[in-house]
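Just below sit the structures, each encoded as structure tokens.
Each value in this text was obtained by applying a stated rule to the coordinates, not by laboratory testing. No experiment lies behind these values; they were computed from the predicted model shown. Cβ atoms are built from the backbone, for glycine too; each structure is taken alone.
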Structure I
């Protein structure tokens, strides 16, 4: 009997641990990126709240082969201008300097995208200092921009990443 009881206790513990892991996922959001005038970049980006972090998964096509691109959440969820400028500046509710995730940074600062030889970029990373669906640092309703060039993570306030080649709006899903 002792061995059956031990197995039951272990099984219950494993089940509880699995339930705790499943319950840690929070709200989700998605952005569909469309090319700005004269560009071909497009894709889908998902956002999922997991504790105090947001997990981002991006798939972008139509970029120049073997290129790097700045990638940011911007203030306004408005891609109507055709050039992406209607999204305003980087989303920065806490007044931080522009920079990488490892230092003080705008809420909208994200790691860059790297396109392969076919012009496709896939990325998955975690963001800190932002949320999905609540609070001052909520990404929902913000613009999402892929820039023409790489982000230097130094130039203030933009990272010197150039023109906006794709634009989308982050929406709760």
Structure II
């Protein structure tokens, strides 16, 4: 893991950097199924609404304080029976991919999930997202299924690999 990176809670002041990272994924990748970029104001509202076990975290370059990536846990589903299951989200700035930042963020999320008393973490990854699938597998997630052709982006059908980590 890079020791020049600090993981900390995200704040509203991180909204512009987080939106830039997220919007790159929206406009250039199939890492998420959003089709419209988020405004900085919407990203700020999202960050302000995050708290407790569902707080967003950021990976920050120690020297420059630049946000290199972000992650969060979200409720898996709204129905009460799913209350002990969460879903993770991890995004790393493309200029910093492959440095171990995603793994550092994911390991921190897993620690938060355990400390918060959750039972399992679900990762829903675009099925061709080999780097994300490998990242999750490296920390113990297992593939539990493929949802075939459930989304459409960039004029093509997309499938989702569902991975799970029992805590």
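Work out which structure the value -9000 belongs to, where helix-only ellipticity at 222 nm (-39500 (n - 2.57) for each DSSP H run of 4 or more, over all residues; to 500) was derived from one of I, II. Could you put the intermediate results ahead of the total?
On the way: I: -4000; II: -9000.
Only structure II yields this read-out.
Comparing relative contact order in percent (Cα under 8 Å, 6 or more apart) across structures I, II, which is largest? Present the calculation step by step, with values, prior to reporting the outcome.
Numbers: I: 28; II: 20.
Top value of relative contact order in percent (Cα under 8 Å, 6 or more apart) goes to structure I.
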For structures I, II, which has the highest computed value of distance in nm of label points 7 Å out along Cα→Cβ at positions 118 and 142? I
Give the label, chosen from I, II, of the structure having the highest value of percent of Cα pairs over 14 Å apart, for residues 38-77 alone. I
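P(r) over Cα pairs in 5 Å bins from 0, in percent was computed and gave 2, 9, 16, 20, 18, 12, 6, 4, 4, 3, 3, 2, 1, 0, 0; which structure, I, II, did it come from?
Values: I: 2, 9, 16, 20, 18, 12, 6, 4, 4, 3, 3, 2, 1, 0, 0; II: 2, 9, 17, 21, 22, 18, 8, 2, 0.
The structure behind it is I.
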